[in-house]
1. Going by relative contact order in percent (Cα under 8 Å, 6 or more apart), which of structures 1, 2 comes out largest?
2. Given a value of 2.8 for distance in nm of label points 7 Å out along Cα→Cβ at positions 72 and 216, calculated from one of 1, 2, which structure does it belong to?
3. Computing semi-axes √(5λ) of the Cα gyration tensor in Å, for residues 40-199 alone gives 33, 17, 13 for which of 1, 2?
4. helix-only ellipticity at 222 nm (-39500 (n - 2.57) for each DSSP H run of 4 or more, over all residues; to 500) was computed and gave -13500; which structure, 1, 2, did it come from?
5. Given a value of 19.4, 71 for Rg and Dmax of the Cα atoms in Å, calculated from one of 1, 2, which structure does it belong to?
6. Mean count of other Cβ atoms within 10 Å over residues 136-143 computed as 14.2: which structure among 1, 2?
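Derivation of every value follows stated rules applied to the coordinates shown; laboratory data play no part. Please read these numbers as outputs of a predicted model, since none were measured by experiment. Cβ atoms are built from the backbone, for glycine too; each structure is taken alone.
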Structure 1
Amino acid sequence: MTTRASPPERYAVLGHPVAHSRSPFIHAAFARQTGEAIAYGRLECPPDGFEDRARAFAASHEAGMGRARGCNVTLPFKARALALATKASERAALAGAANTLRFDDDGWFADNTDGVGLLRDIVDHAGFAPAGARILLVGAGGAAAGVLGPLLGAAPREIVVANRTPEKAAALVRQHRASAGGGVLRACGLADCGSGFELVVNASASSVNGVAAPVPATALAPGALAIDLMYGPAAAPFLAWAAAHGARGRDGLGMLVEQAAEAFWLWRGVRPQTAPVLAALRAQMAREASQTAR
């Protein structure tokens, strides 16, 4: 007797713009690796139509395909994604934003996998131990809010949140004060952030705006790990700045793969191996860059 295979269940990334997203490549690789039957696509959302597009996707039906079971959400819709859910993880509630939705039968569940993705990348791929370290988090927007809680959970000695508008950094610190534990958590402006940080995380929009160094080079301890949450050409000036001042520069591609793996686990109950997918993604991007340069 032949058993008919179940049709692939559907997932997507929603954002504006979203055509550049690497998430379909990553989740297709996870599906092949784990044998999970999923189909993953991109959904462009108009600025005023995110909620309608998300609801329509969740309720949609496609011939020969299974139901829609969840989605990823990119900027600028992460706060609005959290508002759509009836249930949320502690880390999503603390961040005030969600990058992952799961369409449960009894309501949507929201999570934010950015911070755990960053932690797994710096620990597993970059070999950095955050416990007891001094960390500088640059930026106080949605990207910074998504990673600050998990960074605090890694028991650093100090986290300083530096932002062009110090008041916004102070608000983010107040929001996370109860999670600081025994470590120091404080806010400041970009120019007076201090010096000698073992880990510098650029979660600001500086790379998108073409600014290589949002903080003084004195912020870097010798041999520090300096991570830009952007990747590709946008991150190149920051990485060059870090290298020029004796730091180990790293882009956000590893975080992207790791946060996707956490979402995949949330949806499917299976945790994929990330190292081969990260290597394949870097190879693909290198080929694309080479072809563009010709």
Structure 2
Amino acid sequence: MNERIPALTPKRVMANFPKRPRNSHKGLFGTVAVIGGANGMVGAPLMAARSALKLGAGCVHVGLLAENPPAVDFIQPELMLHGASAALQLPNVDVFAIGCGLGTSIAAQKILYQALKLNAVLVLDADALNLLAKHADLQDDLRARKPPSVLTPHPGEAARLLACGTKEIQADRVAAAHQLAQKFACSVVLKGADSLCATRGGKLFVNNTGNPGMSSAGMGDVLTGMIAAFIAQGMTADDALLLAVHLHGAAGDALVEQHIMIGMTASDLTEWARWLLNQWMDK
């Protein structure tokens, strides 16, 4: 597979990363809203939002579905916290990241239905993908969207979206990535070892960064936040996806170089991704 499909490299993924003018302000770098966090899963959207902030988004909001959600993130107080429905109605949001810890309740289904109608870029992960797999009408709404959308399934989520088994996905990951992009008219990363990125234009890339230490909770949430951050800063959905996937794995590899594999956390990875991005910019 790797011999036939072009591999992502820092040079390739940084080619379209926007330079910051000297007279910058936060409004130039976009606004992200991360929506999810049903009861017991508030940490997922918070990790995605922290990632979006630390990878360069100008402003980051969090919409939480949980009852009695926190009013502030004391670890990252720069984030602005709201109820999920209120976050959907925020003005001037460039990209909504939907699904991290969202759950699959009727309330979650309503959130996704409303999000699919928004005139903003969407990054759909986790339970947003599970809801899509269950509801044909939501799939129709996704295909009908004019703004770009990005899907980030792991093999199990991809199998549900394509109505097949996980073994079938893994047996021909190239075909699965193409099918997902075509079926839903989206940019797609099929996650896993050697993640595959399919663009809306039909191009396919393989990512060779990453390692087994990244098999821990929250890694997908961090990736979702990174994709959203790069879109907010002005990259196309395709370019943002390629940069985020490659950088995400490279940050994990940097942690292994520091002899941190067992017990690597998603929060650790966010810090290293920020450091690496700045190193790549300098080069």
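1. Comparing 1, 2 by relative contact order in percent (Cα under 8 Å, 6 or more apart), the maximum is at 2.
2. So the calculation was done on 2.
3. Label of the originating structure: 1.
4. Among 1, 2, the structure yielding -13500 for helix-only ellipticity at 222 nm (-39500 (n - 2.57) for each DSSP H run of 4 or more, over all residues; to 500) is 2.
5. 1
6. 2
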